[in-house]
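> Please go over the structures that come below.
Computed from the coordinates by the stated procedures, all read-outs in this text should not be read as laboratory data. None of these values were measured; they are calculated from a predicted model. Cβ atoms are built from the backbone, for glycine too; each structure is taken alone.
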Structure P
Amino acid sequence: MQAKQITTVTFFRYKGFQEQFWAFSQMGLAIGDLLAVKGLTYFKLMGSGAGEGFSLRPDFSVYCFLGIWKNEAASKAFFESSKTYLAFAEHSIEQWTIFGYATRARGLWSGQQPFELYPELAQAGIKMALTRASIHWSKLPDFWRHVPVTSRAIAAAEGVLFSKGVGELPLVQQATISIWESEEAMRQFAYKDSGHREIVKKTVQRKWYKEELFASFFPYKTMGRWAGGDPIKDYLT
């Protein structure tokens with residue numbers, strides 16, 4: 001599978017004001033360096049919200065890098081020798097990366113659908129989901145009034161192994177990375193959870209989003225640690 005496009009999602013945790021300020025500054029300063037990385041076809045640098053990430057309050061200790069790579073060899077070179085990544089890792093106290101193949105996607109992210117899809121890899125077992133939306137400015141108060149419902153729902157969902165709300169711009173551009181024990185668990189939450197189902201309904205009725213994307217992935221390996229361990233290690237095939 002070396003020739004296939006892969007997606008990586010890396011979370012970094014920073015401790016102390018100085019390191020957190022450094023990480024915040026890199027959301028803008030690191031873009032030029034990342035644009036020059038060989039084999040990196042698309043990327044996003046994102047901050048996060050407090051708690052599980054679904055909050056008006058920012059969490060300056062956690063940042064996320066999503067990269068789409070021409071192949072796994074390109075990602076390997078980046079994680080092993082890129083000065084940009086090594087600086088992120090050196091300043092942080094934890095780094096955790098999920099590697100995955102995109103199996104489904106619908107919608108747009110910054111005007112494009114950047115994932116090559118490999119539906120043949122949508123096998124039984126663990127799944128990673130990405131939901132991302134850009135919210136109309138005029139709809140922000142209404143949208144954020146309903147966010148706590150989604151936060152409570154995903155925290156209580158059966159079969160969720162990890163979830164974190166992240167975003168490119170505070171309040172306006174929001175994304176969620178979640179990892180599930182199975183396709184069934186992911187679908188159970190998406191289509192049968194009453195709180196989430198109601199939010200989806202209101203999204204359509206109230207036209208909160210000017211752009212949205214959903215993608216699912218087959219996560220096949222991880223690197224690093226999060227909260228002292230690896231939230232999905234035992235579920236990888």
Structure Q
Amino acid sequence: MTRAFYHDHPDITELESRIIKAKPGAVLFEATPFFPGGGGQLTDRGTVSVADQSYQVTGIESDADDYWHLIDQDIELDGMASLRVDSEFRNLMCELHTLAHIANAIVFQNFGNPLLTGAQLSDNGTLRLDFDLPGADNAKLRALEPEFNDAIKSGLEVSQQYMPWDEANAIDGMFRSKTVAPPRLKDGMVRIVDIAGLDQQACGGTHLVSTDQSRPVKILKVENKGRQNRRLRLGIDDS
């Protein structure tokens with residue numbers, strides 16, 4: 001996997017790109033601004049336009065290093081295309097993913113470095129994080145909400161860098177999930193997302209550039225999910 005366009009050019013949500021392969025209902029582009037989904041983050045939404053005809057992107061399927069864009073008509077496209085990501089939906093995913101990192105970091109620091117067992121962002125402005133936290137006091141987890149919001153209001157810079165995958169894997173806490181990890185790139189590197197003074201971990205998703213671009217967050221529920229897991233449900237607080 002090469003470095004993704006949406007990582008190097010996060011502000012570009014519209015792009016002219018050449019179709020390099022096609023089959024009925026699916027298209028492969030020379031370059032794409034679409035985030036394909038993964039790590040709990042939903043696939044970008046948007047359209048592909050060819051010769052003044054627009055098609056809805058209904059999903060993205062990976063095939064080795066290729067990302068096939070599925071469209072809502074069973075036709076085969078060719079030539080140049082205009083790709084347009086739904087910027088409002090992308091911004092929501094960036095906000096939720098940044099909030100997920102904030103909550104992950106603060107739980108990690110306060111509860112003895114638990115790993116994630118699952119995560120999911122939703123299009124209704126909520127997210128869930130599952131932690132390997134047997135015996136944790138749910139009231140203490142709920143009490144972290146003010147700390148989450150203090151980090152949001154602090155305006156911490158969110159940046160990225162690349163690190164050799166083996167070097168990152170050797171650092172405790174750099175890979176934060178028990179089951180999945182961002183892929184090793186062709187050059188042997190892995191992308192690291194850094195929230196200044198708060199968190200640093202490997203991640204392939206999209207984020208805000210500063211924590212204070214996010215709205216406040218509230219803890220909706222803390223649940224026991226089996227013997228090991230604590231599920232933290234969060235939502236954007238528009239009140």
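> Name the one structure among P, Q that helix-only ellipticity at 222 nm (-39500 (n - 2.57) for each DSSP H run of 4 or more, over all residues; to 500) of -9000 was derived from. Walk me through the numbers before you get to the answer.
Working: P: -9000; Q: -5500.
It was calculated from structure P.
> Right, here's the next one. Once Rg/Rh (Cα atoms, Kirkwood Rh), for residues 48-87 alone is calculated for every structure in P, Q, which label goes with the largest value? Numbers along the way, then the final one.
Numbers: P: 1.16; Q: 0.95.
If we compare Rg/Rh (Cα atoms, Kirkwood Rh), for residues 48-87 alone over P, Q, the biggest value is for P.
> Here's a follow-up. For Kirkwood radius over Cα pairs in Å, find whichever of P, Q sits highest and give me its label.
Going through P, Q one by one, Kirkwood radius over Cα pairs in Å is largest in Q.
> Between structures P, Q, where is mean count of other Cβ atoms within 10 Å over residues 80-87 highest?
When mean count of other Cβ atoms within 10 Å over residues 80-87 is calculated for P, Q, structure Q comes out on top.
> Given a computed value of 26 for relative contact order in percent (Cα under 8 Å, 6 or more apart), which structure among P, Q does it belong to? Can you show the working numbers first?
On the way: P: 26; Q: 20.
Working through the options, I get structure P.
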